[in-house]
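K.L.:
Next up, some structures in structure tokens.
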Structure I
């Protein structure tokens, strides 16, 4: 006779738990608290300007099936006992910060320094994604324009903050708007001879490099300087790791080539007020970009999402402004302000601090029926052994029991490893968890990942009654 646990593993192995992403809103509808979601209405297109070119929405990514609504609640004593050994693993560096919360009731089921601030690395992106979904309309699309320049032969590329704009035939991001379509619109508007491309990146302000970033973050390809105009996430070419040091000028150069003017001068400047619009393209919807940012842990996308929160809330779209806007949005939702301090929105900065309590509170709010717009954060979360930055994890004996049941955002810096998300336990109860080890050895980060996976797999395998 096959046990309940064995049946769950078999089902996961053959993928029968997967359903369309459109159903995710009903997957995580949990009664948890009150609150009004922030919403807005997109600005209508100016009928006197060319119709924007909008890419098709990509095919939805599969997600895990719904949790059992009648599943029993684990006991605090049993769950704490089950986690005692995994949390004491020496690979975690001797300082672990952890919290496990029942999503439905909010009850804290296990806690190890859960209120202590720690370096979060890319689990920061959970906060950024939730803030973006709360502050920005779900159907929002980044808009990139080309307008007439001040003199003959000059056009101005006006960056709208879209980091996914594609320079070539093979875009880095599914559903991205294309420079080629923008150039076609410019030619259709009657522009035949271009000698100068001006790039207007004034939508963003301040430095393009975040405070507390490591010196090799840009040169190592982890991120590009954050500018309002860029192509392919600031990469030198789609599919490549290397990033441009001047992604705004690289975007201008890509436009010049698409216009058949590869020798045109490319420089920075500001579009004249009231300049005639020659062409417009729009990105995939906000929800798609949020999913892409989380699944691949894309630092550039996360920073641009944070800046859009700043724009939406009327503060400067700089590192400081975006971090403040995300903080204000989250505290309005009910995340305790004492639980996090941000200086960027990707988690690359070592000056960011978040507690496990703040991460689990954010996840629980996102799952609440009080905030349906926030449910879109879950499709982008990597799935253990299946998708995103967890696709190649949950393969060894210590963690494979979590494959298909752990949906979580990873976080990795030198000496830092973190993991935060949701998991179905053995009885089908939905739990939110955050695990943060920020004092592992510089050479032991990957080993710490294995240890964190073992903790999450313990949650998945423990009915703990």
Structure II
């Protein structure tokens, strides 16, 4: 008996009346006409809307941020096409439950019943075996599969399943979309707060819409919390709204696509000489809980790849900033991180070292057996000396310029050019030095031009 009461109590939490359901759940649209946002998918004449209205939606995956309407849209597709909606949790359920759902769907079809929509929330959490089990029923039409994910499906969903589904990308709702939903909740007396005589200042409404970050669920939850705080016939001001919102947390997954998107934005801002953008993406990652060492590793690589010899100090500063962070720790350690970010973004840029490395590796792979010229080989034994090892080698420091022209490449690569200096910063001096050595090699006057140094 106690177990039965527990089960009844658990069921009531999910199926109870209006008073037990959050405002966001109560305000779910009951038709496509009530759905707000995603006009690029549901506007007149759009493929998804057309498929729904024709009653042939097909299997699909919705990819979008939290609160953009993925689950709601799946419910609306089921009701609009008169299909049975069966949810499946990728977090708590496994293959046995999938088989059970498929069996019930097949029995339903054989008895002349409606088709089934199998809705899998967080489909990216299914392992390969679980995803494989969905292939036959999705392909033979036993179920119409609708998956929802916040992660890039091209990384998280197996290719065979992707080939049997259409992927629709849902965008974050605009502040205007969110404000429209909030006003609807305030006016709806049956499902929303319309009967409470609650008043909400326009600036409070705009604030909640703007700071929801495109998440309708978050906005409605904040509105509900603010309404509970001021009570019936109360007034929600912007101060009350801020109190209800508390702190906005960054939408950032340290292991998912967003991690790589932000890290890419940081690197490209540094390469593009934009300190404002670089600082912003750095701050976004830090605020989202990213390990600062991830930023330092990317910055050190960028210093070598994109600043390079245009400013050799860049790599030194990047390594020093990392070491300073180890010594200081957060939050003081964020200062050398910010200083390094600004320095790298504003430094002259050159990828000549990267290009030279690539060219040298290509040459090494195409001539893997090229012998070392005899005159620059080591000759530690008498036999080696007899064979000509090191014969004819000229010691550079014996010349006043500390440079004596001689060949250092194998015959197959004679006169090959891997490194070409850039035209900015320190590399201008390198280019002058290389030109001076080239003149010496050609037997021209050895005096360097003004500013040339060895």
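Nothing in this text is a laboratory measurement; each read-out follows from the coordinates by a stated rule. All of these numbers come straight from a predicted model, not from anything done at the bench. Cβ atoms are built from the backbone, for glycine too; each structure is taken alone.
K.L.:
Given that semi-axes √(5λ) of the Cα gyration tensor in Å, derived from a single structure, equals 42, 22, 20, which label among I, II identifies that structure?
P.N.:
Of the structures listed, the value fits I.
K.L.:
For mean count of other Cβ atoms within 10 Å over residues 145-152, which structure out of I, II has the highest calculated value?
P.N.:
Largest one: structure II.
K.L.:
Further question on the same structure: Could you tell me which structure in I, II was used to calculate relative contact order in percent (Cα under 8 Å, 6 or more apart) as 25?
P.N.:
Numbers: I: 25; II: 10.
Computed on structure I.
K.L.:
Taking FRET efficiency 1/(1 + (r/R0)^6) of positions 297 and 417 (r between Cβ atoms, R0 = 25 Å, to 0.05) as the criterion, which structure among I, II has the greatest value? Mind dumping the intermediate values first?
P.N.:
Working: I: 1.00; II: 0.20.
If we compare FRET efficiency 1/(1 + (r/R0)^6) of positions 297 and 417 (r between Cβ atoms, R0 = 25 Å, to 0.05) over I, II, the biggest value is for I.
K.L.:
Kindly point out which one of I, II the value -8500 was derived from, the read-out being helix-only ellipticity at 222 nm (-39500 (n - 2.57) for each DSSP H run of 4 or more, over all residues; to 500). Each step should come with its number before you reach the end.
P.N.:
Details: I: -8500; II: -14500.
Attributed to the structure labelled I.
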